Every structure is written in structure tokens, then in C-alpha cells.
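Take a look at the structures listed below.
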Structure 1
Amino acid sequence: MTAMQWIDSHCHLQDEYRPEGTGVVGAAEAASEQGVAGLICVGTGPASSREAVAVAGLLRSVVGPDQGAFESWATIGLHPHDAVQGLAETESVLDSALKESPGVVVAVGECGLDYHYDNSPRDVQRAVFAEQVTWARKHNLTLVVHSRDAWDDTLDILDVEDGPERIVLHCFTGDADAASRCLDLGAFLSFSGIVTFKNASDVRDALKICPADRLLVETDAPFLAPVPHRGEQNQPAWVRVVGEAVAQIRSEPVEVVASSTVAATRAAFDLDRPPDLS
């Protein structure tokens, strides 16, 4: 087994997302065998956010071979697809989790704008996103942003609402220009298996200009499995495959990418901050 370690900065291991018959602990053990030392389980609504916190707590008891305890964290947020549901219940989940599970919740999100599917009206998406930006700032949490076909409005909201200190553009799908605009805001960019897709040259161009200390890797499991696993249910173990592709695209040693992306993930989510036990 490789001595390199990775962190999957964005995945979904909740029941509603996990393939049937796949256990949470089994997924973590499989990831650990591939050098994955930790993951962030991401909420997309009140129910999935509650379960993300539970998943992160459970996985902290998993020990990987020769790697020590498996690290895990959670996020809480409302996805733009479901913005019409309103934020009351999600905010309640966040407040409770911060009190009851100190150190587990590291971010608000995923939240943002999705103008590709428009499952919620755009004005509602914008209002719900803006409110979650204020949550992240209020609680000194990272903001995990989903943006699809909505760069102008996404960046305008982050600017107008005075975004939090740490922002992660998850599953980055923009081109080099969009990347530059996000980086100018001080954001981190997280790249998924999309970098391996044949038609993703714009995303690869963005990847090439991203500074190493702002570059994260993720699976977005169970979605977006990287080549050569396209069409399969994605899993955190394959963040290594994403990382290897990133190294090849950037003409950098894999070991360097592994080390830099782990460091960037720890910085992006302030993972080494002592939990607030007050």
C-alpha cells in the first residue's frame, strides 16, 4: 500500500446517496486501503445534514491499516435544487450540531446556485444562498459552494454578502477565467473526476492555473466517477485516481499533489482548529 495520503474533500455517504448494499464503514475501510486518510461528508438538506454528522462521528472509530484513526468531518447546508424548502429546518440542524458535536461540523453547504436545472426559482436560490453565506461568517465556518451555469450571480453574492474567510468552490466546472475570478476572492477550488472526462478541457485549463495551496481534490461520491470508472458508483477510495489525474495534467509528481492537496484541504476547512467546547 502506498505511503501517500489523501483527503476526499467532498463526498456523500448518507443512506439516500450510498449505493444499496454498501456500508459506511466498508466505504471508509476501502478508502483507507487506497491511502485515503479522511473525508468530508457533505449535507444537502436537513435530513442529509443530520446524517452527515452521524456518518462523520461513526467513521472516527475506523482505524486504517498503518494510518491510525480515519479522520472525518461533516457539513450542513441546503442545496440550491431544494431552496424552495426554506432554511428553517436546516438552520435548526446546524445550531444543534454545533452544540452537540463540537469539531465535527466544519462548513456550511453545499449551497449556491444551479441555473442548469433550475429546480428552484432563481430568485429563491439567490436568497437562500445569501443567507447561508451569513451563517458561515457568523459561525466562522467554511462555505462550500455549488455553482453551475451561474458564475456571475455566485460571485456577486459572495462579494456583496461579504463571504466568510474560507470558501471552497466544490466540483469546479468553470474555465480558467472563472477560476481566476474565484481565486481573486481568495477561494479554494476543488476538482473532481471531471478532470478525467474527454470533453472537460476548460476544467483542465482551470486546474493548470490554480495555485497548489488553493487546490483540493474530491470525489463527489457517488457521482462523477473518474475514468476508468465512469458509469460506476463513485466512492471515496477513488479520490486517489482523481489526484493522480491532477498530477498528470499539471506535470507534477503524484507525491507532491497528495501532500499539497491534503495541506490545502486542512487549511480550507481549518481542520486543525481545536473544537469549541463552550
Structure 2
Amino acid sequence: MITSVVTEPGIKLVDFIHQELKGSHSLRKIKKAIESNHARVNGVTERFYSHLLNQGDRVEFDTEVLDASQSKSPPQDKEAILFEDDYLFIYNKPQGISSDSKVLSQQFPDYYLVHRLDKDTTGCLMFAKSLKVKTRMIDLFKEKKISKHYLAVVDGVPKKREGVEESFIGKVSSGSGSHKWGSVSPKNGQHAKTLWSIEKRGKEASLLKMQPITGRTHQLRVHAMQMGHPILGDFTYSRKFNCAFQVKRTLLHAYTLHFPHPVLDTYVKVKAPIPSDMKQAIKQVCR
């Protein structure tokens, strides 16, 4: 419990409490606590977080409700949280978890998923802390103002150092609860464009940096296959690999996210550390 007296008039209740807590909890959590009857002004419960305070007002706020909700907050592992402020949360997604799975929805119940990564894909996954911010981020994606770079360990070595892969992508088959996508006619698919370059090369495999200019389902996996260099471990798009190195998942990692902040006048750059299994593969086959 905190008890404080207002010294400057005209400040909103939520902002005053946020200041008194020295930013240790997000505005969103404080707003929800106020709306749930955990704040009092001059001894009277105040449920409107935008209530304007007067000089001399006595504010009481129950901080225990915030501490109790910490168990629902994202893990505090320094590599799990890539970026967080009052508007956005960017999570370093591990492999084996679907973006819209119950695991993530239970772990982040108050957040709104902005985009998706395949189950085996690791790295930058963005959540918004309000529907308004989610809508703005989706608009930024559509306006191509968000730059994404992925790392992929692919089978073989491309002849060129860099290039552009472009096609129309659509669903080509379905089965056992999964779908396969591929190159189709323009009338049956959506335009897809990917820039790529070689970061490291070995005798049997290469590390590519891939930048999707569009955001189609399985785009990078399909384009890697179309190049003749499928991503190692991606048995949906390749049954056989020339590289003998055995992997347990598709070696694709959402490495960076760069974008203008949807609310603040800043530019955000986020990088997800390369996971250990991918580091091991790079060390073994890209030297």
C-alpha cells in the first residue's frame, strides 16, 4: 500500500500512481487495478484512472494487487524479453511453441499478438498492450515500414552472393492438419518477395540472411526451396538434404525487427540472440 499527497494539480490518477511507483509497473496494469477498486482519493474509492487530481489530495493505492499479478507477467529471463515499454512487448520465442498456442495465451493473457512465427521458428515475436497499438502495428506492416531479417541454415551453397526471390504463393496441398504452400499462378496466389544474402558458407550448407519484403505464409521456407536450397530440417518442403548434419527442427530464426514506434517519436531496433542449436549447426556446417 502506498499513501501520497498530491503537490501539483491537474495530473491524472494513473500517471500520479505510475510516478509514485517509479515506473516499476506498467500503466496498463495500474489502469486495470484502479478500475478494479484498488485506488482511493481522500478516502473514497476512485475507479476512473483519468480522474484529475487537485493539490493536497490524499491518494491511497493497493500495490499488493500488482505484486500478485506478477506471476502472469512475462518471464524475467534477460534473453526472453527483447523489448518492453508501456505499449509493446517483444518476446524471444523458443522453438516448439505455436504463436497462437494456449501456452503463450496463458503466459501473456493481457497482450495482443501482432504477427506469427511458425512453431519451429525462434526469435522476435511482437505483442501489443492494447488493441489500438496492435492496429497501428498491423498498419505499419502493411505500409512496409517494419524491417525484418531472419537467419536460415540452408542446404548447399547458392552460386551468387546475394539475390532476390520472387513468386506468387498459394496453398498447394493439405493433409494431417497441416498445409503446404508453393508457387502458383498470379490469379491463385499472393505476390511474395524476399531479399537474401550469404552470411557464411560451408561445403554442404550455408547461413543466409533473409529479408521478407512481403509477409506470406511460409514465404521464406517456400523461397528457400525454390532456390534449390531448402532450410535444414524443413521436411515439409524437402524430403532429402545433401548436407549430412542432422537437425531436430527447421533452422529458421527471426533475428531482427526494426520499426518506427507506433506511439513515441522513436525508432526501435531489436535483435534476438541466436539459439544454441542453431549456433551448433552453424559451427558444424558453415565453416
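What follows draws every value from the coordinates through simple rules; no lab data is involved. Since this is a predicted model, take the numbers as computed values, not measurements. Cβ atoms are built from the backbone, for glycine too; each structure is taken alone.
If helix-only ellipticity at 222 nm (-39500 (n - 2.57) for each DSSP H run of 4 or more, over all residues; to 500) computes to -12500, which of 1, 2 did it come from? Could the numbers behind the result be given before it?
Values: 1: -12500; 2: -5500.
The read-out comes from structure 1.
Between 1, 2, which one scores greatest on relative contact order in percent (Cα under 8 Å, 6 or more apart)?
1
Using mean count of other Cβ atoms within 10 Å over residues 5-12 for the comparison, can you identify which of 1, 2 gives the largest number?
On the way: 1: 28.0; 2: 12.6.
Across 1, 2, mean count of other Cβ atoms within 10 Å over residues 5-12 peaks for 1.
Quick check on the output: 46, 19, 17 is semi-axes √(5λ) of the Cα gyration tensor in Å, derived from one of 1, 2. Which one produced it? Before the final figure, lay out each step's value.
On the way: 1: 25, 23, 17; 2: 46, 19, 17.
Answer by label: 2.
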